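J.: Listed next: structures, encoded as structure tokens.
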Structure I
């Protein structure tokens, strides 16, 4: 794979980081995606309180769907409404 010129956000990479990037860019697209996901996850420093709150919110929403308290909206309908809202303001 031919490496593209460094992008502006790569200007301050150390030599070691730049070498890692070169090796990463030689990986298959699937391998690069897995690596990128792992790197992004390593940056996530959510505290346990936030994680717990999200887990509770997710459980609450699933319960609302399962009990019929709320209903889903088909994607075609959502897209139509959003498009109209963006078009009409």
Structure II
């Protein structure tokens, strides 16, 4: 498995999907439907969590390629990010 190919796939398509969802939300807002903010929020959440999905894909790919040192570093980054998300959620 190639790390660059896997990571670029996740980031490219995650960004595209997030942008499409936001554009759909904007189109719904033009029609003046009430749930357009929810759709736009889903699109923005997709854009925010796409890099996190990239970290997970990196960890899995590195683990499958037996790149132990880099897999551990990526796992540490994932855990730090999760801790930050938890703190942000609790302090909101």
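J.: Say we calculate volume of the Cα convex hull per residue in Å³ for every structure; which of I, II gives the highest result?
T.: On the way: I: 242; II: 78.
Comparing I, II, the top value of volume of the Cα convex hull per residue in Å³ belongs to I.
J.: With distance in nm of label points 7 Å out along Cα→Cβ at positions 14 and 38 derived from the coordinates and found to be 2.5, which of I, II does the value describe?
T.: II
J.: Where does the value 5, 21, 13, 14, 14, 15, 12, 5, 1 come from, among I, II, when P(r) over Cα pairs in 5 Å bins from 0, in percent, for residues 30-69 alone is the thing being computed? Walk me through the numbers before you get to the answer.
T.: On the way: I: 5, 21, 13, 14, 14, 15, 12, 5, 1; II: 6, 21, 15, 13, 11, 10, 8, 7, 5, 3, 2.
Structure of origin is I.
J.: Could you tell me which structure in I, II was used to calculate helix-only ellipticity at 222 nm (-39500 (n - 2.57) for each DSSP H run of 4 or more, over all residues; to 500) as -31500?
T.: Computing helix-only ellipticity at 222 nm (-39500 (n - 2.57) for each DSSP H run of 4 or more, over all residues; to 500) on every structure in I, II gives -31500 only for II.
Where a number appears in this text, it was derived from the coordinates with a stated rule and is not lab data. Bear in mind that the values here come from a model prediction, so they are computed numbers and not experimental data. Cβ atoms are built from the backbone, for glycine too; each structure is taken alone.
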